[in-house]
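Each structure below appears as structure tokens.
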Structure 1
């Protein structure tokens, strides 16, 4: 019986010594979004811009204030995100411009606590008189992209991207990249209405 036991043990050990077990690599979700197609947004405001046709609900409303102000909401339900635009009239008042610039930059720097990195990109279009800054916020932050643009005399516009979910950078990264391109396109296609 001991001979049979040793033969059986030898067979089990010999057969079990095959390939080494290798852990599976981490899998990443592959999300593909349609190629962006842009058209001019049909909103009543002192500026115009182009928006992705994937946006399903674009609303604009005047905001009660001492200066002329408008709020525009651009919703992307399929991506669970929204782009918010806020327009303020400078009224040729440099104090207003300085305050608006300070507020826009402060809004971005408030995210430094949670952000891993905040690259900023200056923007300038002398022909359309549009000057500003685009900020891409990386990490578990509430807003993944922000911008402000102005003509330095009459108009000031800010934009920010938000998602309906708790900020988890790894999970929303594909949608954040897609909508980040959209918000940047909005900034680059702004035209002031005189």
Structure 2
């Protein structure tokens, strides 16, 4: 859903980002380090700062590709590094939320009698399955798997909205539902394309 918007923003900022003195890979690593910082903040129970740090990290995730295009430095390794850092960032942020939930730093602890940490585990599973189905299908010959209602930008924005509004548990439950729907959407699309 937001992939097209992200690509539009990247295209519109191309003339400006070529002056950024850092390499695209450096920007990717900075974004990851900010996600690690967000995880530590979530672990202490500070949801608002954690949400804002996710947005800050997302800024670097957006401009790293724009800088690569603007400077003609797009590489296969850069794409792999970006993808790996995105997965690591997701996992570390969710780990921080789990830690905050288990220690009691995050007050809201259950939804439908299911503890927050378990919802987060299901969110991690869904997030990784969405990425895995895309990777596996594209390696099997599907041209592009940028489909589904909950790609990474959507998931992060839902998490930010929940963090800032005080509805963290509900946002994670929504991520669980949407990631599993997206995984099924991608499987069905892959089946159609590969048949």
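Rank structures 1, 2 by relative contact order in percent (Cα under 8 Å, 6 or more apart) and report only the one at the top, that is, the highest.
Details: 1: 19; 2: 25.
Result for relative contact order in percent (Cα under 8 Å, 6 or more apart) over 1, 2: largest is 2.
Hey, FRET efficiency 1/(1 + (r/R0)^6) of positions 40 and 144 (r between Cβ atoms, R0 = 25 Å, to 0.05) derived from one of 1, 2 reads 0.10; which structure? Mind dumping the intermediate values first?
Details: 1: 0.55; 2: 0.10.
Only one of 1, 2 returns 0.10 for FRET efficiency 1/(1 + (r/R0)^6) of positions 40 and 144 (r between Cβ atoms, R0 = 25 Å, to 0.05), namely 2.
Taking -9000 as the value of helix-only ellipticity at 222 nm (-39500 (n - 2.57) for each DSSP H run of 4 or more, over all residues; to 500) derived from one of the structures shown (1, 2), identify that structure.
Values: 1: -9000; 2: -27000.
Corresponding structure: 1.
Matching task: 38, 25, 23 is the computed value of Cα extents along the principal axes in Å, for residues 80-151 alone. Pick the structure from 1, 2. Write out the running numbers ahead of the final one.
Numbers: 1: 38, 25, 23; 2: 45, 27, 15.
Source structure: 1.
If we compute mean count of other Cβ atoms within 10 Å over residues 32-39 for structures 1, 2, which one ends up with the highest value? Show your work: numbers first, answer last.
Working: 1: 11.2; 2: 20.9.
Once mean count of other Cβ atoms within 10 Å over residues 32-39 is tallied for 1, 2, the winner is 2.
Consider the structures 1, 2: one of them gives 4.7 for distance in nm of label points 7 Å out along Cα→Cβ at positions 72 and 168 as calculated from the coordinates. Say which. Show your work: numbers first, answer last.
Numbers: 1: 3.3; 2: 4.7.
This figure was derived from 2.
No lab work stands behind these numbers, since they all come straight from the coordinates. Values in this document were obtained by computation on a predicted structure and should not be read as measured data. Cβ atoms are built from the backbone, for glycine too; each structure is taken alone.
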